[in-house]
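Below you'll find the structures, each written out as structure tokens.
Just so it is clear, none of the values below were taken in a lab; they were calculated from the coordinates. These numbers come from a predicted model, not from an experiment. Cβ atoms are built from the backbone, for glycine too; each structure is taken alone.
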Structure P
Amino acid sequence: MTDLNGTSAPRFDAVRAALQRNLDSGEELGASLVVDIDGDHVLDLWGGFRDTARTVPWDEHTITNVWSTTKTVTSLAALMLVDRGDLDVYAPVARYWPEFAANGKQDIEVRHLLSHTSGVSGLDQPAVIEDLYDTRRAAARLAAQAPWWQPGTASGYHLLSYGHLVGELVHRVSGKSLKRFVAEDIAGPLGADFRIGADGQDTNRIADVVPPPPMPFDLEAAGQDSPAYKTLTGPALTAETANTAAWRAADLGAANGHGNARSVARILSVPARGGEVDGIRLLGQKTIDLIFDVQADGTDLVNGLPLRWGIGYALPRRDTLPWIPDGRICFWGGWGGSMIIMDLDRRMTISYMMNKMAPGILGSERSAAYVAAVYDCLR
């Protein structure tokens, strides 16, 4: 039996058992799972291994690249600036970032960036992954581009551009890079073991990601003029890139956050707990309500999923992830299956981070099993 450490209330034995089964079968390599209900960690588990040779245990302080779960922290950074009165989601992006008005983008609003409806979902060609590592230069390139569809009319997942677009707004408004803002204004005050990128001192506790099987996605069939093709090639990305020093050193608010279930839950429990965590208030109720202002509801032009986007987060659609119930819930996840769910009705946060990536675009059979088990245990 693979070691599974941590604590869980007896009520959540079924969740613990599901994680244990996946670790024992090898479906999971290493993973962490947290359920926080109003500040009480009713489940806080970690186990398995950091490496495919199964020689280095995944321990309490292991962190890994959480892919697009990073976007949920980036969204929180922007909403904090909204809450402070420094950023207006209904104002043009160009109010804060004048260069962004180029090429017909003068009317694109901040909310369009936060809901993936801006039309600026990737870099124009030529584009390679190294272009993203010069964060300010990549943001300037995005600012100079024309949108790839009519802004505000549909979502087109801002796969890698999200962090540069929202991060540049954070920089323009706060004077801090996104990486620094997250460190000083979010992770630091909350005592959360999370960062954009990773520090050199983290090297010996990072679990490399294990790539998933190839996705059954015919990019050529989408057509080279489609938002999907342009986004997924602007630039193209392989999972192995996340294990490189250059990726870890970068400020990529869309995809290179490093943490574990506990640290992601600590940060994203902010909306679920009414904006305040252990006396530290980051959001007010009016700002939390903005999350549920629906900006798009339909088939995403990039990832092809039926999605309902609020401001900064996805909202439940049972035809996409039927294991997330309806209600005042917001969520998102990362490539390979990591997931963060904020259930405001129950003041509950569910956080799952792992290193062995599963197939698919959003969620996985594993994340579905854990989340479904959590809700079953609550009934």
Structure Q
Amino acid sequence: MKHRILLVDDEPNILSSLKRQLRGSYEVHTAEDPEKALAGLDRKHPFAVVISDYRMPQMSGIDFLKEVKLKSPETTRMILTGYADLDNAIGAVNDGHVFRFLTKPCEKETLLKNIKEAAEQYDLITGKRILLEKTLKGSVELLTEITSLVNPEAAERVSRIRRYVRYLAQKKGIKSLWRYDIAAMLSQLGLLILPPGTMDMFLAGKTLSDEQEQIFEMHPVVAQDLVAKLPRMESIAEMISYQLKGFDGSGTPRDGVEGEDIPVGGRILRIALDYDLFLQQYENSRLAFAKLEEQSQEYDPELLYYIEGMLGVEARYEVESLTIKELKPGMILYEDILSDKGAMLLRKSLELDKGKIDRINMFAHKVGVTEPVSVLVPG
């Protein structure tokens, strides 16, 4: 597959000339207006290289490429200009906005060589990101699998809160949603230290003993210590450590941090976990939200508002009774899934994904599953 290249210059003749030189080797796109070029950038289909003129009526090439860096940070950026300014060239390269600063006229061989090196730089950066994502994904999957084996209740809770965390992070306008998703997935890892039966008591709203309460309050720190050992996971570990912290400064850790100083990921986890807890206890979303309102001082007011809005989103789900073959990712279990002998296989409120549907099919084949399955289907 050819690398995608974007050429930006306010002179159409120069764009045509450059396009003729490059179109055999690259997928070339052009734009005469830098503002329109910025509007057309797509994170899902980024350009490998963006080459801009330096002096343009709307904005300078340096300012344009600064915006490109914000919108598409992995794209390699170059300046091609007839106005060589050494100070600007040095500043642009040193600030990291520009990979190369070339002057017109530029020989074809020189241009192609520099673009080839720019495309290789893009491949290097994206390759490192993909490797990191695969490493993180594998590490997270391993840790969540361990959690599900040792403490299935905690794993099921994670599956439920991921939906709430994604919704709240999106409403907050957060771009790196994957970090918050991973924080949700690993938030209950520390519950592995709980004595048997403690999680069942907690979810049922029963009073924990002093010892159980003390151990429960330690679980975010245990998870934080484990997660922080993974590469580039420090910010995610910090979110996890504040999952029991109230907006009013109550809860743990007891460090005097409160309000907006609490990491937003921690604030999101706190309200998502409490909403899920009350939803399991009252089995009614409106009653669960009313319980949140009773202790509203413990939650970020903006997030509490978004949770209320989420109730309207969930209200658009329709209850349907389906066969196992009709189940699809995104549906939510409305009732527990039981084996033909009455054994609990999956709890209600879990959002189905391919893995869970595969597991249901495996259960159906091995031990038999009661059908139809009652699910919430997005309306």
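Can you say which of P, Q returns 116 when volume of the Cα convex hull per residue in Å³, for residues 174-261 alone is computed? Comparing all candidates, it corresponds to Q.
Tell me which structure, out of P, Q, gives 5, 19, 23, 18, 16, 13, 6, 1 once P(r) over Cα pairs in 10 Å bins from 0, in percent is calculated. It must be structure Q, since only it matches. Structures P, Q were shown, and relative contact order in percent (Cα under 8 Å, 6 or more apart) at 23 was computed from P.
P, Q: which one has distance in nm of label points 7 Å out along Cα→Cβ at positions 198 and 342, as calculated, at 3.2? Only structure Q yields this read-out. Highest-scoring entry among P, Q, by mean count of other Cβ atoms within 10 Å over residues 182-189, is Q. One of P, Q was used to compute distance in nm of label points 7 Å out along Cα→Cβ at positions 142 and 310, and the answer was 2.2. Which one was it? Structure P accounts for this read-out. Here helix-only ellipticity at 222 nm (-39500 (n - 2.57) for each DSSP H run of 4 or more, over all residues; to 500) was derived from just one of the structures P, Q, and that gives -8000; the source is P. Comparing mean count of other Cβ atoms within 10 Å over residues 38-45 across structures P, Q, the highest value is found for P.
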